[in-house]
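Heads up, there are several structures right after this.
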Structure 1
Amino acid sequence: MDAWLDALLALLALPKYGLSTVFVVSFVSATLLPMGSEPAVFGLVKLNPQLFWPAIAVATVGNTLGGAFSWWLGLASHRVVERYQHSSHHLRALVWLERLGPRACLLAWLPVVGDPLCALAGWLKLPFWPCLAYMAVGKLARYVVMTVVLMGAFG
């Protein structure tokens, strides 16, 4: 098991410019913990412009897996909570999310609401793989746009 983990970390660290850090920061920032991954992606690309697409890919995978983790947390919480007390705002949000289904996970990239949205999708037992695909598309678009904008502003 240790050899597998060492090999994975060595692969993520190639070419030793911090892709593993981008992965971890992107994963953690997609959970309910308050953290942003864009500065890590931008910093890496600013120092190593040739790593634009590898950094975008690693950040997208890490952030999508973090969103998947939030989805699973939401599913687990659904199994624990028998009945949830809803305010009218919560009821409207739930109806909206149920109506959109997995497509709502395209908004997983949004600050503040995106990460809880992934957890809520799991809590509502929306289909995992379609949710994951929509999360990945939204997160990829965010990383491309944010990095290009920051490179233009500070390049």
Structure 2
Amino acid sequence: MGERRRGREFALQILFQIEINDTSIRESLEGFWESRPASQTTRGFTERLVRGTLQNRKKIDILLAETSENWRLERMPAVDRNILRLAVYEFLSEADIPHVVAIDEAIEMAKRFGGNDSSQFINGVLDSVRKKLESAGGAETGSADPPLKPA
């Protein structure tokens, strides 16, 4: 498994833990790394994704709410919601990752961690977000706004 895929999966697990257990970023990261070996590259990527997603959650959630017709965020399964947040953060802030790659990675996580219909749901919502961002920004991999600043 590649470093970035592993980092995304770790980030999803940490985001899920923070949301479900209402723990701090610091506490969650410390506890997570105690039980999981990972390279410094994977740790750095994971922590950038976690911190960036959480710091920009309000903006990400607004974008998801605008594009996920008939689904309120709080009604989505927590795994799906956090996969979506993570992928949208990548859309907005990880300029070196094409949107289609972020979508593919999110679908793979949904297949591994989500429910039976999660991968199709994730694909549909993220494709809508991608189209919205690309029409607003005019770039295939870029966004309408400047990149968000992670901690």
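None of the figures in this text is laboratory data; all of them are computed from the coordinates on show. Note that the coordinates shown come from a computational prediction; the quantities given were computed from them, not determined experimentally. Cβ atoms are built from the backbone, for glycine too; each structure is taken alone.
Quick notes on this structure:
- Here the criterion is distance in nm of label points 7 Å out along Cα→Cβ at positions 72 and 136, and among 1, 2 the highest value is seen for 2.
- Source structure (of 1, 2) for volume of the Cα convex hull per residue in Å³, for residues 48-87 alone, computed value 60: 2
- Looking at volume of the Cα convex hull per residue in Å³ over structures 1, 2, structure 1 comes out largest.
- Which entry (1, 2) yields the derived value 14.6 for mean count of other Cβ atoms within 10 Å over residues 32-39: 1
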